[in-house]
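These are the structures in question, set out in turn.
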Structure 1
Amino acid sequence: MGLRVPGGQRRALLLLRWAGRPVGQLTLPVENGAIEAERLERALARWAGPGFWKVWLRDGLGWDEAEPPPQRPDVTVAVCTRERPDDLVRCLAAVSALSPVPLDVVVVDNRPSTPRTRETVERFPGVRYVCQDEGGLNAARNRALREARHDLVAFTDDDAVVDRGWLRSLIRNFGDPRVLCVTGLTMPVELETEAQELFEAYSPFGRGFERRVFDGVRSSPLAVGRVGAGANMALRRSVLDLVGEFDEALDGGTPTRSGGDHEMFSRILAAGFRIVYDPAALSWHRHRRTMEELRETLRGYGTGVYAMWTRALVEGREYGVFKQAAAWLRYGQLPELARALAGRPGRLPLGLLAAEWRGCLAGPRAYLSSRRQATLRRR
């Protein structure tokens, strides 16, 4: 009979789970609205390699890599948003369905121009509304940490839909007192347009299906691309005292456009603490649908990465940023450019690559400008 796929799609991305935990993914062709049973069986047989058997064995023997807290800590769930009420409705509906139910949910409305966000929050009993009039996304994150009523703060984006067990999977990793941050697996909630497919192929939020511990003693604080993303993370509120707040010169709503989450990850590792990436903490993200939106997103990512490295160089004299930039150019950007010029299947269009490169070139100046603006706001 096979697997039915609605919507007239030509391909389908399948998330594979074992005992509810994500363990892999497959992309298969769709014919006549279905994936043939024989094709699906063959694909699963090819996929079930060492990674699957490792999960199966751990599950059978009752092994758990995480060191859970002695008792379940209370958590504040924070959503930082700006003028996206339709996305926020989906986000808060998913948060309301979490198990366990969070005792505290706060929505930080960043520089609102209309009352729509506040009106949306009022539709969800028990969700607190906080208005953050100044700064960008990192200012909203700092406000959420200060407003939180509990020691752990789990962040999700307004355009994300968290899985029912998301919060439980994040919490289980905080038994180790050196863990200041936990990130999770973020999958696309839809892949309906070319732009969404290109984003997922070139710059996905997911970091694989293996739980990993990044230790500041062994991991480079500058190589944080594998750690995860701010769309799906939890922090101890004590990070404010141990490491410092998010740099408000970085990320959305500032000239740097992104990079605020990775810069925080970098400081956590540099201070000798740990970050855990746990794919069991699953969230679904709505990627930008149009090519123009994707172009601006990639440009913003390029700007944010180089802005973050500029901060590390200016504030911390981290000369390793030059090595990181050279490695990204040699092993990432130049090979992608070669694929585009050769016209290979699955390549990123030259226009999108050019947008990312322009963002990289703009990053250092963007950070210095944004830092001046942030300094003036604090006076």
Structure 2
Amino acid sequence: MTADPFGLRSLDIDALRAKRGAKWRAHGADFSAWVADMDFPVAPAITVALQEVIDRNEFGYPNWGGPYARSPAARLFAPRMVERFGWEPRDDRIHDLIDVIQGVRATVHHLSAPGDGVVLHLPAYHPFLHTIDEMDRCLVPVVPVDGAFDYDSLEAELAARGASVWILCHPHNPLGHVFERPELERIAEIADRFDLTVISDEIHADLTMPGSIHIPFESLGPDVSARTVTVTSASKAFNLAGLRWAVLHAGSARAHDALRSLPGHYLGAPNLMAVAATVAAWTDGDGWLGAVIEVLDENRAALADLLEAHLPGAVYTAPDATYLAWIDVRPLGLGDDPAAIFRERGVDLSPGPQFGPQGVGHVRLNFATSPHLLEETVRVMAG
């Protein structure tokens, strides 16, 4: 029997349904596999750190070295990157944020203008699509063709119309694609030739599966770093989305100067509990993270067998990162938005069309749950 010291394989469906968060309460389905929020209990080190804040009744202004000083979590960012990925960020270019989308939108706002083009791989995490639309920028798509992204067509489009910014979801959501060095180098070369600032969202980096390696975009070299902004957080890998803390590294001097020019707290201030949780995660949480990766690795493989057994015809390729499965169910004839059908059957999934035109007939399934509940989820999907 596989050891389960953190209770990752023995989740209680009734306890999950009793939670008050969006994942299990927003839509009321019997099984929930939509939003990127894991079912697993958080790392024990995080619980201890948060309980210590509560026990000490320390909810006042934190003593981090001044009202605008970087948080302890931000000060851990550089050594964390060195340890995990061999990349050494510049310590003087690190900024606290509330969340990753804030960093993306602040950079788009300051380094582009309304009407400018923004490059984005499709299908795309829908808040990125909303950012482009709501900020009056123009989408310049990189689309998949025969299982790979079509950079030749992108270059032709850039030559015709130009762009200012490239939002790089790295690893990619919803495809779970890990960008390997040759592809990253081509992205860097295109960005340099067309004078694009790359915003590299690396929030899923710690969720890279065995057999794949995450390479921070800025680690390609100083010239690449000089036109890049990296944003990330412990929230996805350690299941802390509701606590709200992220970090931005401004390799780009323009981005750094723009953020430094803002009045203090213009973008908010770090959440005390989020910082405590992140410090615990990044100092004492890697044993838990390793156990999570082991379960996710098993689940991503098991999902292929489950779909073949219960939804034959569905097309799925196991992701190389994230706990998100991108599933093409067009062969099943369930319409443009099959998530609506699956919700009627009792399973809440992310609708494919919200990720762009490439999502028609697709769903995104979150498999960050116990193996047993994953199996039950697919059984219910089959009706």
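Readers should treat all values here as calculations from the given coordinates under stated rules, not as data from a laboratory. Fair warning: this is a prediction, and the values are worked out from it, not measured in the lab. Cβ atoms are built from the backbone, for glycine too; each structure is taken alone.
Computing mean projected area of the Cα convex hull in nm² gives 19.0 for which of 1, 2? Attributed to the structure labelled 2.
In terms of relative contact order in percent (Cα under 8 Å, 6 or more apart), which of structures 1, 2 is highest? Structure 2 gives the largest value of relative contact order in percent (Cα under 8 Å, 6 or more apart) among 1, 2. Which one of 1, 2 has distance in nm of label points 7 Å out along Cα→Cβ at positions 283 and 331, as calculated from the coordinates, equal to 2.7? Source structure: 1. Each of the structures 1, 2 was assessed by distance in nm of label points 7 Å out along Cα→Cβ at positions 219 and 363; the largest value belongs to 2.
Quick check: 55, 33, 33 is what I get for Cα extents along the principal axes in Å, for residues 211-346 alone, calculated from one of 1, 2. Which structure matches? Comparing all candidates, it corresponds to 2. Could you figure out which one of 1, 2 the value 11.2, 30 for Rg and Dmax of the Cα atoms in Å, for residues 155-202 alone was computed from? Corresponding structure: 2.
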